[in-house]
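Pasting the structures here.
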Structure I
Amino acid sequence: MKLGKWIGGGLGWAFLGPIGAILGFAVGSIFDMDIQVKKYHGVTQRGDFMASLIVLIAAVMKADGKILRSELDYVRVFMIKNFGEEATSEALILLRDILKKDIPVREVSEQIAANMNYEIRLQLLHFLYGLADADKHIAQSEIDTINIIAASMRISPEDIKSVRAMFIKETHSAYKILEIPPDATNEEVKKAYRQMAKKHHPDMVSNLGEEIQKAAQEKFRKINEAYETIKKERGFV
């Protein structure tokens with residue numbers, strides 16, 4: 001089995017620990033995979049991100065006890081859009097096998113937290129909420145699983161609420177996205193926007209390749225939309 005297009009760029013830290021064990025189970029033996037294993041030098045490689053993503057996708061898909069066609073379709077469309085047909089075919093084969101295994105969600109998420117920088121973890125969280133929202137109804141079991149993942153990845157409660165508000169529309173969602181209260185001053189709104197735009201800028205994941213950077217633009221767009229919504233409501237420039 002060859003997974004070069006999907007894992008592309010080689011595995012570093014994800015080759016080890018619970019993620020490596022899950023990958024090994026999925027393909028029979030991790031050494032049968034036609035990929036390159038690289039020594040980890042403190043920077044997350046594209047392959048590490050991809051391996052983490054596919055394992056977390058499986059965890060969220062299993063959260064409500066059923067695998068929905070809409071979720072599989074969302075995964076397929078997202079992957080084709082961002083990674084191409086060949087890589088998507090490989091990823092779906094890997095996902096199929098991982099879905100058969102119990103996933104130690106906390107341990108996997110802790111491994112990610114220990115090796116992946118914060119901005120990349122935010123990108124993982126954003127995609128997981130997008131997956132859960134594929135059928136336009138995020139089940140409480142999915143939210144609970146994502147919250148466990150996010151907390152174990154050491155994402156702050158404020159950032160968890162911000163990303164959640166990008167998908168679950170509630171009162172004052174725009175303010176929640178920018179992590180400010182509705183009574184914030186105009187200057188506080190502007191400051192919050194600048195901070196959030198910097199934190200979520202696609203350039204923060206540029207080391208993972210053009211495809212991941214492109215996917216990050218959706219999250220960045222929602223930050224801008226929230227800011228424009230507040231500006232329009234308040235009538236300031």
Structure II
Amino acid sequence: MNVPRERVGRAFAAAPDYDGNARVQREVALALAARIAALDLPENPRVLEIGCGTGFLTQALAGLGGDWLVTDLSPAMLERCRARIGESAGYRYAELDGEYGHPQEGPFDLICSSLAVQWFDHAPAALRRFAGWLAPGGHLMMTTLGPGSFAEWRAAHEAEGLAPGTPRFASVADFGDLLHGVENHVEHHPSPLAFLHALKAIGAQTAEADHRPLSPGRLRRVMARFAQSGCNVTYEVVTCHLHRTN
């Protein structure tokens with residue numbers, strides 16, 4: 001990845017209608033919560049969540065109980081998550097750069113994250129570092145985006161001989177033995193403009209650092225190509241799991 005994290009933080013903080021437009025993000029969080037619920041966790045696990053966003057995964061795992069440290073790079077997102085979950089003795093909220101920071105607490109029985117670590121510079125290396133924060137018997141389970149994400153939007157650029165600004169996500173193979181599975185979620189948009197508006201609404205419009213915005217004419221040509229493909233967008237969702245046995 002080559003996306004400045006301060007720009008990512010600002011974009012998500014300013015996301016005007018995240019919950020109303022993050023349909024795939026909600027679906028992925030619910031599926032991840034179901035996988036986590038099937039793990040052999042202690043009765044009251046110590047949990048660290050990385051990149052909570054507005055709290056889709058946090059809320060979906062409310063029945064898990066335990067002692068939670070809920071974190072995000074964006075203070076605004078933390079507050080939205082807190083508003084969703086409500087004040088509870090079992091939840092603490094802290095601003096944390098998940099890739100380069102370090103939680104003040106631990107070790108943890110569960111470290112989880114839904115569609116956040118794709119914004120890291122080196123996601124596979126970060127996940128392996130997280131393993132050191134696990135208690136014996138603990139689990140790390142996370143979802144991220146693979147390089148097949150937004151393939152249709154990329155193809156529309158390439159058909160016009162242009163380079164897209166879409167972030168370059170880590171290769172699936174780079175996750176090695178952490179890889180648990182890969183699934184495609186396809187989202188349909190009524191128009192190219194609706195797709196761009198949806199990206200902005202969830203704060204996911206941040207481009208690669210060296211990307212130069214397209215001129216209006218070039219953007220119109222890319223949008224026309226995208227419309228010809230049916231305005232479908234694929235999210236390649238990569239699930240990672242690590243179990244610390246000792």
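Readers should treat all values here as calculations from the given coordinates under stated rules, not as data from a laboratory. Keep in mind it's a predicted model, so treat the numbers as computed, not measured. Cβ atoms are built from the backbone, for glycine too; each structure is taken alone.
Name the one structure among I, II that helix-only ellipticity at 222 nm (-39500 (n - 2.57) for each DSSP H run of 4 or more, over all residues; to 500) of -20000 was derived from. Checking each candidate, the match is I.
The greatest value of mean count of other Cβ atoms within 10 Å over residues 67-74 among structures I, II is that of II. Taking relative contact order in percent (Cα under 8 Å, 6 or more apart) as the criterion, the top-ranked structure out of I, II is II, with the highest value. Looking across I, II, the calculation of distance in nm of label points 7 Å out along Cα→Cβ at positions 59 and 219 that yields 1.6 traces back to I.
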